[in-house]
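Colleague: What follows is a set of structures for review.
Please treat every number below as a calculation from the coordinates, not as lab data. All values derive from a computational prediction rather than experimental measurement. Cβ atoms are built from the backbone, for glycine too; each structure is taken alone.
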Structure 1
Amino acid sequence: MTDIPTTRLPSGEAVPLLGQGTWCMGDDPRQRQEEIAALRLGIDLGMTLIDTAEMYGDGASEALVGEAIRGRRDDVFLVSKVLPGNATRRGTIAACERSLKHLGTDRLDLYLLHWRAGPGLEETLAGFQELQRAGKIRHWGVSNLDIEDCRELAALPGGGDLATNQLLYNLSRRGIEFDLLPWCRQRRVPVMAYSPIEQGRLLRQPVLQRLAERHDASPAQLALAWLLRQGDIIAIPKAAHAAHVRDNRAALEIDLAAEDLAALDAAFPPPTRARPLEML
């Protein structure tokens, strides 16, 4: 099994290209132990970046992650997010402290604004900077911010320290390739792709099914491989079962040929104009 490739944050720190998402994990107590086991297996397999948010189950996902990483905190690159309604300077600090308590840790490796609404970006940035000075977060970033928001943020004092933009990005949601993804790449800000298989909807696409058969893989693995081959896109699929974790990990073994990429471009054309940012 090959090692998981990495990309670098603007700070120079390396992070794995394939991580673990946790949206909806922690919601069902009957699934708790299986979900914890899945996260721990992912860590064992090198998927040490784990993404969560205060919104997910109103802290239930963070609590689940906290239990999964207990005793292994230093092995994990831990990401959480603040809701925009909490994203004033003081609100961001208070939200982070709640998240740290749920997670059972004294620090986050990366803290994101979940989307933009309400408080100005300068307020959230001030909260992030104070949290950094206190050692409670190591890096900060954003999620679901379009190019104009990113430009506004970059113009603020300290805004150039943006570490990542977490975005809806998969074969059927390629709008960011027109302008936002190039903007991030120019600044060496890696994009973190959530819902990389479109919550399962991509799996029914005939072209993915055909290519999957050719590679002796699953459609989900093909969709992940398409993202991972780019070398600077961090994919964070959710996997609540051990078998699913292993399937995601195996996507790294798929080598897409030029003809495969051409077939995918024909089925899922890249954008030819700017589009409104899509979110889930």
Structure 2
Amino acid sequence: MKLLNVRVQDDAYELGVLTDEGVLMLTEVAKRFGASAPCTMQEVMEAGETGLASVRQLVSQALENGDVSLFENPEHIQYGPCVTSPEKIICVGTNYQAHAAESNLPTPTSPPLFSKFNNSLAGHGSTISIPPQTQQVDYEVELVIVIGQTAQNVSEEDALSYVFGYATGNDLSARDLQFRTSQWLLGKTLDGFAPIGPYLVTADEVPNPNDLNLECRVNGQLRQSSNTKDMIFHCQYLISYISRHMTLRPGDVIFTGTPEGVILGYPEGERQWLASGDEIVTSVEGLGELRVVLE
């Protein structure tokens, strides 16, 4: 399934499901059929297979009913980030060999981890402000993992079974702030600098997250094109590694790293940093296109 958060007020979201007929708003459908179902993305994740089964049942009822009024046009909704309140947003640095080389960073022997915070979350179609303290904003297309079960000291063999779903991400980065000190945090967690979406694809529809094409386009121009099979540390290793150092909980987010093609990798005199008005579209195979505009 493709689950999404529809913004209904500034900080209020309703859970939707993207179908071939449009977006199904679960709260309204549950009322229509006198059924109970999880009302938020977090509730679905915490309910596990039981929650997913309830959602699937409602979707089937709505599709069988045939009432087109139950479905919203995907172009007419306001998307929120597909995860809105993770306990942790964990990011992996230099997880593609070619990206490490273009950034003049050493090839890691263990995953370099850093964090973002909830203030950095943004949804598909968002307009993101460039703060005045940076002049070097960069894009980074990434596969995002969303955890569905509490994971502590899990093995690589079992790690993918703890995943609720996957999404397209964009690890926007203010390079001048990122490298101001040895700690990357300042350049990574500015407001809106972690767009995720447009929707969350449940893990059952992604049989192998380690073989997905991913791309980034700026104003229609292709900037990044690679495949997650080129990651240094694959998804199951990352989940296992992180879970050995901190407990992962339902809703936690892992940005898995970006391939080559970022602005930072250009020769210094050829770098044209992102600017107001730029449209950035990131995509991961099967997970949809995530579009944001800078201002």
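Colleague: For which of the structures 1, 2 does the calculation of helix-only ellipticity at 222 nm (-39500 (n - 2.57) for each DSSP H run of 4 or more, over all residues; to 500) return -5500?
Modeller: Values: 1: -11000; 2: -5500.
It must be structure 2, since only it matches.
Colleague: Out of 1, 2, which structure matches 2.9 when distance in nm of label points 7 Å out along Cα→Cβ at positions 158 and 230 is calculated? Intermediate values should be presented prior to the final figure.
Modeller: Values: 1: 2.9; 2: 3.4.
Answer by label: 1.
Colleague: Comparing distance in nm of label points 7 Å out along Cα→Cβ at positions 94 and 182 across structures 1, 2, which is largest? Intermediate results must be reported in sequence, preceding the final value.
Modeller: Values: 1: 4.3; 2: 1.3.
For this comparison of distance in nm of label points 7 Å out along Cα→Cβ at positions 94 and 182, the top structure is 1.
Colleague: Once mean projected area of the Cα convex hull in nm², for residues 214-269 alone is calculated for every structure in 1, 2, which label goes with the largest value? Working shown, then result.
Modeller: Details: 1: 4.2; 2: 5.8.
Structure 2 comes out on top.
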